[in-house]
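Pasting the structures here.
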Structure P
Amino acid sequence: MRVVAFGGGHGLGATLRALRATGLALRITAVVTVADDGGSSGRLRAERGVLPPGDLRQALAALAGTDQVSVGNAALFQYRFPGDDPLGGHPVGNLVLCGLMELVNDPVLALRHAAAMVDAVGDVLPMACEPLGIEADIEQGDRVVTIKGQHEVAVARGRVREVRIIPPAPAACPEALTAIAEADWLLFGPGSWYTSVIPHLLVPEMAKAIVSSKARRLVTLNLAADNETIGLSLPDHVAALARYLPELRVDVVLVDRNTFPDPEAVAIAAQSLGARIALGEVAVSDGTARHNPVRLGQALVPLLGTAR
């Protein structure tokens, strides 16, 4: 079964680990946002002109093999240099990906080399082969301001009214388009809704591929609002997908039953996309708003096995 998961950062990492935890025979492809401009990724992007490597590295780590060498290499990729010198704050994997992208001058080939280093059990692909920007119009009190940059949008206070990518029509990664066309399932979320999930719907070629794909589609909703989704209810999360890609049709919306015990409003919003909701206990047990990959994987098993 071919599964394509869209996103970035910790949300996508949780999905990838959950897919591995299902025990199903899956061919996994991660399609990763490339708009990060904060931290190590932002520095490398600005100084070297490469794709921001951080979210790509996180996806590789989530898919890393389990033998001793693979585990060791994945741990090395995740090691972040301490201090405030030029290396301070850079994870080793970001530097490796930066070097590979410069060496082979092809981000997809660079990611394949990096995947071999950690014996990844799936493919990691960028959403586009050029760095993208994000800007958003945000309500702050009685005014609307335009915030530029993925990091600034993610931490800005206020309600997002509109989000855009820059340039507005970048070329999608061709290998990602092929994976979408061949997929049995397309998975969206969890993750930062406006900066990790929705950007995939804003790349025209990718949006067309998602709509045209014969794959089934599953959306995993977040467990709590973050800065960029303050005031956005779970039904609003679903509605936002339809707003940015009106042609999108979804089969299943997965909701944590403990986070949202009254699912009727989500069910109504899901129906607008042609979807049904599925309830599961997918959060960690310590009460924080994080998905437990094992629990999420258990919830995915019966859903991914659903016949067309």
Structure Q
Amino acid sequence: MTTNQLIKELYNSGGFTAKKVADGVDIIEQMINEKDCVKFLSFPACIISTGTRGIIRELLRKKLFDVVVTTAGTLDHDLARVWKDYYHGSFAADDKTLHQKGINRLGNIFIPLECYGTILEKKLQPIFDKLYGIKQKWSTRDLIWECGKRLEKEKNGKESILYWVWKNKIPVFVPGITDGAFGSQLWMYYQEHRDFTIDLFKDEQDLSDIVFGAKKTGALIIGGGISKHHVIWWNQFCSGLSHAVYITTAVEHDGSLSGAQTREAISWGKIAEKANNVTIEGDATVLLPLMVCALLDRL
């Protein structure tokens, strides 16, 4: 049985989350095959520290999505892993001992300091110097493309998400750019270069041009937070998403945006009333590889 056959059997045999997973693959397939549909991909940084980074990279390498909205940590993990390794760890590790040894824990992943903040400072500050020589004001989209461009000759550069979004000219927007190591490096550079600034309004203008020029839009939204909301917020201005798939582990009973289901977004006009939509509850590091494998079989 192939993964695609398995997904179809999940639909035929029923099941709680199982059938939702199958529905999600169907919706994404419809969205990708719709030529006039602008396709958004949204995801949080945490999954980029895992093997799911490779799934996201393949979606973008194959140009299956047109726009990405994510968080600052995505840049951190994607770039750091070009130059250094992350390690298998344990949720149950002694965090005091890890701190004393200079090891950061992200779930069951171990990230030594030299593989994160230290390497990012070493590599990013010279890049910022070169970019400063070109111009002093940058949008996050343009900044990300420039960083991706500079990975072309790196040994592990083609494993990077940033490399492929630059190569395929897929715009990436990070509305919370200062909320991570990449943003801290920008702030550090700013200490000696006060005219070096990030133009978030340029990002918003680019997004508005995309949304207002779209006949239809669709989105695969993994997780929650600012990256999720930025996608659905902008899409209320084009009559809402026509296709929407959420994958989330958050609950809705606390009223959080992260836990809000697709039906709530319909009340705001962020998802169209007649949209194909589903909320899938579960861990994206398990579900996304299965869904994408089935999707690529179909495409």
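Comparing distance in nm of label points 7 Å out along Cα→Cβ at positions 52 and 116 across structures P, Q, which is largest? Largest one: structure P. A value of -12000 for helix-only ellipticity at 222 nm (-39500 (n - 2.57) for each DSSP H run of 4 or more, over all residues; to 500), calculated from one of P, Q, originates in structure P. Here the criterion is distance in nm of label points 7 Å out along Cα→Cβ at positions 4 and 124, and among P, Q the highest value is seen for Q. Looking at structures P, Q, which one was relative contact order in percent (Cα under 8 Å, 6 or more apart) calculated from, given that it came out as 25? It was calculated from structure Q. Here distance in nm of label points 7 Å out along Cα→Cβ at positions 188 and 276 was derived from just one of the structures P, Q, and that gives 4.6; the source is Q.
Since every read-out is calculated from the coordinates, none of them should be taken as a lab result. Predicted model only: the values in this text are computed from it and were never measured. Cβ atoms are built from the backbone, for glycine too; each structure is taken alone.
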